[in-house]
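Values quoted throughout were computed directly from the atomic coordinates according to the rules given, and no laboratory measurement underlies them. Because the structure is predicted, anything quoted here is derived from the model rather than measured. Cβ atoms are built from the backbone, for glycine too; each structure is taken alone.
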Structure P
């Protein structure tokens, strides 16, 4: 009897250890690494969203995820890399709303914006916030516009690069406000923010996720948000439309793409895992703290949205007379 009990005990203990080991393994990445190519610098709004997502998505997919910043040419360098990558789900693109603008802005792109990518899912929407240095004498949108109009062309505005969402938001505002100002494109958001703080450039429609820490530290003054509605993070800051400039609003989104020939079932798997992660309380809290809102979609829904925005972006480029600087 004692022998039977010992055997039974050992069997139970062995089963328990096996179950525990299986539970641990289920949480560990076991597949080939996935590279999330972000075509902007570290610290940009797109990069911040990608990094919030990556940790949790790696656990869900059980694959290590590496964020690879490939900044340059308004996001087209990184996009080119993904368009030419093997369509096996191991190289993905996390881009911004500026992605749909680049076809109109860069006539010699090495890829087709709509044909060379398989949309996976929207990740988030986030406001751009119009900021100036706290050392400037500009305290409102009205102050900025009055100053800019007093000496046409004398003021400068930053962007994270030609064709970036920050550039397009600024152009929509500039056209609505009827301003003449000089565009200064940067290789990403962080250096643009530093030059606004230092006074080397006058204003910037910065991604709120990147600008918020500097606003809290008192280094930047937020004048308005570019979205149709106010941000819960800055409830006292008006929208540009509320400030008196119709048709100046712009929705900055961040989304995930795969190379065009990626199998539909793999795209669906990536979409399902991404949507699941975006619903996690800790992911929602991390994004909302920085002013971003998780925004999921099916691949079909996002594909349809891209087609609509593609035509609208081309029309804006023509209206605003936007050219490469």
Structure Q
């Protein structure tokens, strides 16, 4: 193959004509090339760094290996995990190269996300004589990804959470009940379920209006949340009916907890727009999962207990 004019151009000239920041080190971890793009990005002139081992300075507060250092030292997975755990992967394009993404708090004014790739440089015999590392600022892309993740998380929360009471909704209840039911079976732990309903709530709405009824529902949602343990979860099952999943608790202890909630609600003085004081009550039904239960039968038994509470005078808890 005949030579072209490109054959006479040195590595330094080639690096200076690419817009991506890049540097090259030799097997002694000494900088041999530091291109113009990296000069601009780092604020360090090639005159100041070529011949030194200061290629870490633009990226880290204290001296530590860069990806290029690990390449020329011979790739050691333990060291890769130590410095770039869960952030790196082998390059799909360049044999022996690795790529990673990470946040560098000391780069720029407020830190930057960088994508960087380090690749071995080999001689004609295939022996590594150095490594080249290229870097790309990806902060805009990462910020867009984070915003998207936040929006998706918010959407999931909105699709699972009842706006009025801030408790989970019925759709999410069945997903979580299945999870807790299976865990109860697997680890042979107790699981109690509470269904509760506001007494005569239709009359409350009819007499004082839906805004007042919403005030009562919000307050009940708050009280339920305040009585939950970290492993419990509560749901607005529909209208004025609620359900609480209570893992790792026997039914007698669940009864005590629900009674505290019932009594606290009965002592709340709700005020109408005209200043009238109104008190409300709830009825609750409890069931503890048994060997013969399915998720559906557990819900049905708790619901039966709730109707028992209503049929025996309301403002009480039955199981």
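Below is a table of values for the structure above.
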quantity: Mean count of other Cβ atoms within 10 Å over residues 183-190 - highest-scoring structure of P, Q; calculated: P
quantity: Among P, Q, structure where distance in nm of label points 7 Å out along Cα→Cβ at positions 135 and 231 as derived comes to 2.3; calculated: P
quantity: Structure (P, Q) behind the derived value 25 of relative contact order in percent (Cα under 8 Å, 6 or more apart); calculated: P
quantity: For Cα Rg over 2.2 N^0.38 Å computed as 1.16, the structure of P, Q it came from; calculated: P
